[in-house]
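Engineer: Please find the structures below.
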Structure P
Amino acid sequence: MIPGWDRASSEAAVALAARHPDLLVPAVGIHPHHAQEATEADWAAIETLAGEGSVRAIGEIGLDFYRLLAPAEAQREALARQLDLATRVGKPVLVHDRDAHDDIERALTDWGGPPGRPLRGVLHCFSGDGAMAERLAAAGYLISFALPLTFRSATGPREAAAALPLAAILVETDAPWLGPGPDRRNEPTTALRVAAEVARLQGIGPETVALAAASALDRLLLAGAA
C-alpha cells in the first residue's frame with residue numbers, strides 16, 4: 001500500500017498503482033506536516049481521488065506534535081476533514097501519530113461513523129503503549145509495527161505487540177525511512193524483521209505472524225473496496 005502525503009504524491013500513488021495493479025494499492029490524503037499549506041483546490045483533488053475505485057484508503061493523515069511543521073489546530077482541522085471524507089466514501093484511514101497519542105485516540109474513538117458502518121483503519125508505525133493499542137483494537141483499528149519495535153527502548157510498542165491478538169496486527173517497512181543501517185533507508189525485507197520480532201514477543205513462529213498480517217491486510221483492503 002502506497003499512501004500520499006499531499007495532492008501531488010496522492011496523484012502519483014494512484015498513477016503508480018495503475019501501472020502495477022497486481023502489486024500496489026494506493027491511498028490518498030494530506031499528511032499533518034502539510035495541513036496548513038493545502039489549498040481548497042488540493043482538497044477538491046483529494047476528494048475526487050478518494051472516490052476512485054482503485055483507492056482503498058484515506059491516508060496518510062493524522063497528527064504530529066513532535067515536529068509541528070504545521071500548527072496543531074491546522075492539523076486537527078485537516079484530520080477531521082479527512083475522517084469525514086473517509087466516512088463518506090466508506091474507506092479506512094491510515095493514521096500517523098507522533099507525540100499526539102491522546103488527541104489521536106480521542107479523535108478516532110469520538111468520530112464513530114454511521115450506524116452499522118463505523119470508521120476503521122490502521123495506526124501506522126505505532127508508538128503508543130499497550131493500553132492504547134488494546135483500546136483502539138477493540139474499536140476496530142489495526143495496529144501496525146515498523147522496525148522501531150526491535151529497539152529495546154520501544155517499551156510501549158513492544159508491550160502492545162506482545163499482548164494484542166494477531167488479528168489486530170500489521171507489519172510494515174515505513175519506507176523509505178526507519179530502516180536499518182546508518183543511512184536509515186528502507187526496503188521490503190524490513191517487514192520480515194518486524195514480523196520476526198512480533199513472533200518472538202508472542203512466542204510463536206514468524207510464519208504465523210506473516211499469515212495473520214496478510215489476512216488482516218486483506219480485510220482492510222476489502223473494507224476500502226469500491
Structure Q
Amino acid sequence: MSYGSIKALRGVNIEVNEKEIVVLIGANGAGKTTLVESILGITPVEKGRIMFMGEEITQKKTEYVVASGLCLIPEGRGILPLMTVMENLQLGAHHFKGDTSENLELIYRCFPVLEERSKQMAGTLSGGEQQMLSVARGLMSAPQLMMLDEPSLGLAPAVMKDLFRTIGELNSAGYTILLSEQNARQALQCAHRGYVFETGEIVLSGTSEELMHNQRVQQAYLGGVV
C-alpha cells in the first residue's frame with residue numbers, strides 16, 4: 001500500500017476473531033485509517049490478501065464488501081446533515097435484506113436520544129449525538145464486522161466514556177468490532193486484543209492487558225502510567 005513513493009502500510013498482518021473487539025493504536029498518520037479503508041475496498045491493495053468469512057475480498061468493490069457484511073464508521077462521522085435522523089438510519093439499511101425493526105430496536109436501546117430526535121435534521125445534533133447517529137447508521141445493516149475509525153475524535157470526556165461503554169455493549173450483544181483509535185487507554189480498556197502501529201508497520205501486538213502493561217505503550221500512549 002503506497003501513496004506515490006511513500007509506503008503507507010508494510011507487512012501488516014492482523015486477525016479479528018468473531019465477537020472480539022480488536023483495537024488499532026497509533027498516532028495520527030500511522031496507517032490505521034489506510035488499513036480499515038483497504039479492508040472496505042476504498043483504498044486499493046498492491047500486495048497481500050484480505051480475507052473475510054472465508055472469502056478473499058482483496059480486489060472486490062466497496063459495494064460488494066459492504067453487502068458481504070462489513071461496515072466502516074468513518075472519522076468525522078460522515079452523516080448527511082440535511083436529512084433527518086430517521087432518513088440517515090434508513091440509508092444505513094440499504095444493503096440489509098431482512099426486517100430492520102430489530103436493528104432499530106437495538107439502536108434505540110443503545111441511543112435513546114436518536115428515537116426522541118428521529119424527525120430532527122441530523123446537522124442540528126450535537127457532536128456526540130452525530131457520532132451516535134454515525135454508529136447507529138452502521139448498525140442498521142447488522143454487519144458481521146463493524147469498523148470504527150477514531151470514533152472519540154472531538155468528543156467531550158463524558159460523551160467519549162459513554163461511547164466506549166456502548167461499544168462494549170454492542171460487543172456483548174454479539175457484534176465483532178475493529179476499532180482504530182488514538183485514545184489508547186479508553187480503547188484498550190474495552191478491547192480484547194490490540195495492534196500498535198508506527199509509520200505503517202505493526203510494532204507490537206497482544207492482549208489488551210499485555211499492551212496496557214507494556215512499557216513502550218505506557219510511555220508513548222498512556223502517559224507513562226496505567
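Engineer: Among the shown structures P, Q, from which was the value -10500 of helix-only ellipticity at 222 nm (-39500 (n - 2.57) for each DSSP H run of 4 or more, over all residues; to 500) calculated?
Structural biologist: Value -10500 for helix-only ellipticity at 222 nm (-39500 (n - 2.57) for each DSSP H run of 4 or more, over all residues; to 500) corresponds to Q out of P, Q.
Engineer: Ok, one more. Compare FRET efficiency 1/(1 + (r/R0)^6) of positions 23 and 127 (r between Cβ atoms, R0 = 25 Å, to 0.05) across structures P, Q and report the one with the greatest value.
Structural biologist: If we compare FRET efficiency 1/(1 + (r/R0)^6) of positions 23 and 127 (r between Cβ atoms, R0 = 25 Å, to 0.05) over P, Q, the biggest value is for Q.
Engineer: Separate question: Once distance in nm of label points 7 Å out along Cα→Cβ at positions 39 and 95 is calculated for every structure in P, Q, which label goes with the largest value?
Structural biologist: Greatest value across P, Q: structure P.
Engineer: While we're here: Among the shown structures P, Q, from which was the value 31 of relative contact order in percent (Cα under 8 Å, 6 or more apart) calculated?
Structural biologist: This value belongs to structure Q.
Just so you know, all these numbers are worked out from the coordinates, no wet-lab data involved. Just so it is clear, the structure is predicted and the values come from calculations on it, not from any experiment. Cβ atoms are built from the backbone, for glycine too; each structure is taken alone.
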